[in-house]
Structure formats: C-alpha cells, structure tokens
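Q: Listed below are the structures to be examined.
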Structure 1
Amino acid sequence: MTYAEKEQALQDTITKMKKILTVNKTDLSANIRKKTSAEDSRVSAVVMGYTLGVAFLCCSLGSIILFDLPRLHEGFRTLIHNLTER
C-alpha cells in the first residue's frame, strides 16, 4: 500500500467514525430540559400562579366592560325611555 492509499483509507475510517459518533443536538437531554419548565408543587407557588392568572383575567375583562359602560348606560336609558313612553 502506498502512502496515498493509506491516507485515503484513514480518511474513510475517520469519516465513518464521525458519522457513527455524531449525535443529533435536538435529542440531547440538555436541549430538552432547556425547552421545558420545571414543575413547582409548592403551595405558595401554586397560589401565586392562580392569583396572578385570575387577576390578569379580571383586569382584561374588567377593562373591556369599563370601556363599554357608557354605551351600556345609554342603551339602558333608551330602553327605559321606550318602555315608559308606551
């Protein structure tokens, strides 16, 4: 075997080894742990989560209702006016 043939055989072996040893980075546990959140079963954490969730929902719905109050008031005034007029 000549030097070039030995070098080519070595390169082929290295290529095969790299192919066998290559790991898909998305399958690594470190990558999976990075994407998922840890569960926290402490009572204080659960209470804070529910409290903040309910507060956020109440503020969102409350602001929608608050912005519609003038229109609702006008609608009720019109309804009462129409009912008492008959």
Structure 2
Amino acid sequence: MQEIAAGFGEKGVTIQRYKGLGEMNAGQLWGTTMDPKNRVLKQVRIEDAIYANDIFEKLMGENVDARRDFIRRHAKEVNNLDI
C-alpha cells in the first residue's frame, strides 16, 4: 500500500484506518459507506445462530481467557489477516 501511495507524488495520499464507522466524519462516511454509487450490500445468512452467537461472545465478550483460547486454537487457520 505504501508503494502505491508513493506513486501519487510528493504530497501523496492520506491513508486512514478506522476501528468503527463512528470514527468517520459525515463526508467520509457518505463517500465510503452510504453513497449508493460506492457501496455494495450483501445479505448475510446465519445457518446456526447459536453457534454464531457463541463465537461472537468469545471474540467480542469480556471473557479474555475464552478469546485467547479460541485465537490460539484457530490461529493457523487464518488466511487473510488485516493488520
């Protein structure tokens, strides 16, 4: 990404990363997420809601030990990690 940004000249481009949509100002949110010309909506269907909820609770809940154990067990299965 840095190499691509460098190709835009000395002033380059600004790359920003957000943890959530609430960190964006209204213009950024419209341009990246809300504008129908730029967005793609995909329906998500969950076949096993109980299992999905269990995983969600492990990854997003307050139980650090459960999250750590899950990550350790599944770390080698990760194909695409956004760091």
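No lab work stands behind these numbers, since they all come straight from the coordinates. Since we're looking at a predicted model, the values are computed, not measured. Cβ atoms are built from the backbone, for glycine too; each structure is taken alone.
Q: By the measure distance in nm of label points 7 Å out along Cα→Cβ at positions 35 and 51, tell me the structure among 1, 2 with the highest figure.
A: Looking at the calculated values, the largest one is 2.
Q: In addition: Work out which structure the value 0.00 belongs to, where FRET efficiency 1/(1 + (r/R0)^6) of positions 3 and 67 (r between Cβ atoms, R0 = 35 Å, to 0.05) was derived from one of 1, 2.
A: 1
Q: Compute Kirkwood radius over Cα pairs in Å for each of 1, 2 and report the one that scores greatest. List each step's numbers first, then the result.
A: Working: 1: 20.9; 2: 16.9.
Result for Kirkwood radius over Cα pairs in Å over 1, 2: largest is 1.
Q: Taking mean projected area of the Cα convex hull in nm², for residues 11-58 alone for each of 1, 2, which is largest?
A: That would be structure 2.
Q: Tell me which structure, out of 1, 2, gives -28000 once helix-only ellipticity at 222 nm (-39500 (n - 2.57) for each DSSP H run of 4 or more, over all residues; to 500) is calculated.
A: Value -28000 for helix-only ellipticity at 222 nm (-39500 (n - 2.57) for each DSSP H run of 4 or more, over all residues; to 500) corresponds to 1 out of 1, 2.
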